[in-house]
Structure P
């Protein structure tokens, strides 16, 4: 590679739009897009979040090792833009549209207006955002939350819909020794002000398919719930498979059943790995899937712990679901 060389990356979006990004030799694709304020989604730029996921379809590229993508995914061309450098001109596909686009990430202040402990390990946090008219997010995206008095921020997916703004709902799993968990357990109260960075992430609903499947584990339900809520009144058929470790870990069951009763387009299945719960099967969220659910052209959305997501991807590929029809967001607890 010549020092000082420059290559061009064409970004092809889901809606057919395309943007060309000039990329310096040795520069990561997502860094080049961010430097030029071009609309490639990104967040950490360090390979930890997966927001800049893309698919290389032509050209010579060099990618740093990452634990976020399986060898099979990498063999199919999936790359993290922040870990990918060009050795020639190249083309990349992105699985979200250019227009309309969520707003660029901004910083917001919000007031705590709802604080509900749903079970021993999960809290529902409802916020009222100031200047929410400047915020446009897509169902599936997340925010970084920084409570008062803390110098750290943590990512949480949005469970509410864009139409609900200026209110926003987050489902937060408590992590032992976690900064935000400690705040929720000991200091959080109604009326407090918190800070947000939003919107972030590239996990989004695949609206091209009339058959949409959602598989969530624990608080991985959060972005899926946003997608399902936002799809009210739209055509298509939807299946939600929601699983937790034990009955005590389940939450939002009444709302899920109410959604199912009110929405002829929606079927809800629930599972617990250990123990028994009314209306729940024994097993994982993945075990709730049946071969007949995976009809040609279906789109699958996964969110939860990395082990669950990987197991689901392996099952789906084995069942014949194309990799491009599977979208995933991995939740890794952080203190």
Structure Q
């Protein structure tokens, strides 16, 4: 382990992963660079509490929300975060950031992260997934019943933020295109949300723009096909065997031209209604929490909404995991 980029008190542990082309999720080598790795980040003193949480970030993202981690620590949890392969701390030269063609690829680093946490003998483990990380973790836990004790989702990406016709047509086109031209750019992320967050453009949060860029973030055909296949599984319904909390903003902002009010207090990335509708399909024990004034990443909201989000999460955990 080495000192993490977050500074003193934080450490990072590299999790070696199987070479591309090995394992059920890879039909062939996906990149010409070095073998993939993931990175597990936590406080230096982790391992002395009864409970722990594993955070999984979203698309074009990484873990930097130390203030939110401190809120978990104050409630008696050791906080861990995994930067998935080809994201954040796990980016390596010669590899395409964020590239996978099957979401089950991430089973390997989630298995490794949870195994590393279990070395400390935690009584209870919670998984916390944001956006794409919410989709990945919900599908992972559906395949791994009994792996953890609860799932908390922060604005999970459960469907494409577009009209019904666009969602259906795009998915059918992707199935054909991704087979022939997997790395075709089919979209680019907008910059408005990122600009509203980062200190260099008037926001409140300082983070590495190489790891969480605002500009020219490509969306590739085969990657988006993998996402849409995950969405289809959610649409058909999962059977998660654990309590699930789905947290969302109180409203969606304009998808392509968000106003200043939208950027300050709405989800300008995903559709809140999709999260509510599809969140109920995750399993028999799902609770929805709506955070008025919340941004897409609720942990990066303004202080009142951020406090409301944390109160909703920790209040729910206290009720659903009794004895803690």
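Computed from the coordinates by the stated procedures, all read-outs in this text should not be read as laboratory data. Model, not experiment: these values are computed from the prediction. Cβ atoms are built from the backbone, for glycine too; each structure is taken alone.
Source structure of the calculated read-out (helix-only ellipticity at 222 nm (-39500 (n - 2.57) for each DSSP H run of 4 or more, over all residues; to 500), -4500) within P, Q: P. If you line up P, Q by distance in nm of label points 7 Å out along Cα→Cβ at positions 145 and 161, the top spot, with the largest value, goes to Q.
For which of the structures P, Q does the calculation of distance in nm of label points 7 Å out along Cα→Cβ at positions 33 and 81 return 0.2? Among P, Q, the structure yielding 0.2 for distance in nm of label points 7 Å out along Cα→Cβ at positions 33 and 81 is P.
Out of P, Q, which structure matches 20.7 when Kirkwood radius over Cα pairs in Å is calculated? This value belongs to structure P.
Taking distance in nm of label points 7 Å out along Cα→Cβ at positions 137 and 265 as the criterion, the top-ranked structure out of P, Q is Q, with the highest value.
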